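Chemist: Take a look at the structures listed below.
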Structure P
Amino acid sequence: MLDKLKKAPKKIIGTKQTLKVLERDQVCMVFIAQDADEHVVSDLKEICQKKGVDTVAVNTMKELGDACGIQVGAASAAILN
């Protein structure tokens, strides 16, 4: 699944940015790190569920950051439509 994120031409990294595009219905898939603080990603999980957007659990924030091509961990990321 992370391959999809790596190869995606348009992606968003970070929970705040992901929430913004999610509200605008511009997301087809959301990736959430399992070791992210729950209070950081709880709204994101809730909105994804309401809107029927697929979520993919990623083991660690570092793994998600690596898949996004950044040097730091990421709590969440999304592939845009």
Structure Q
Amino acid sequence: MIGQEGREVEREKIAMLRVLGNSQGPVGSKIIARRLREEYGIGLSERAVRYHLRLLDERGLTRKISRRDGRAITRLGLEELKRL
């Protein structure tokens, strides 16, 4: 059983995938944090966004393009969004 905190973390990760999926190219943590706040009402720091992105990278849902350019969603990440 997933607790309230676990559901919130999953909601945040899904919102990050949506931000990346709706972007034309790679996006950095600063922009992701701003879009999460503006579009989803999720207030995460850039550091917290980077932490969650590393977890998404490990699951193969996102990939780091470069430190400057940020992250992009993978094919697997797009499939996960469709499934959700």
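Chemist: Please state which of the structures P, Q yields 30 when relative contact order in percent (Cα under 8 Å, 6 or more apart) is computed from it. Intermediate results must be reported in sequence, preceding the final value.
Modeler: Details: P: 46; Q: 30.
Matching structure: Q.
Chemist: Identify the structure, out of P, Q, from whose coordinates helix-only ellipticity at 222 nm (-39500 (n - 2.57) for each DSSP H run of 4 or more, over all residues; to 500) was calculated to give -13000.
Modeler: Numbers: P: -13000; Q: -19500.
Answer by label: P.
Chemist: Tell me which structure, out of P, Q, gives 2.1 once distance in nm of label points 7 Å out along Cα→Cβ at positions 24 and 64 is calculated.
Modeler: On the way: P: 2.1; Q: 2.6.
Among P, Q, the structure yielding 2.1 for distance in nm of label points 7 Å out along Cα→Cβ at positions 24 and 64 is P.
Chemist: Thinking of P, Q, which structure, once P(r) over Cα pairs in 10 Å bins from 0, in percent is computed, gives back 19, 57, 23, 2? Walk me through the numbers before you get to the answer.
Modeler: Details: P: 21, 60, 19, 0; Q: 19, 57, 23, 2.
Going through each structure in turn, the value belongs to Q.
FYI, it's all coordinate maths here, none of it is from the lab. All values reported here derive from a predicted model rather than from experimental measurement. Cβ atoms are built from the backbone, for glycine too; each structure is taken alone.
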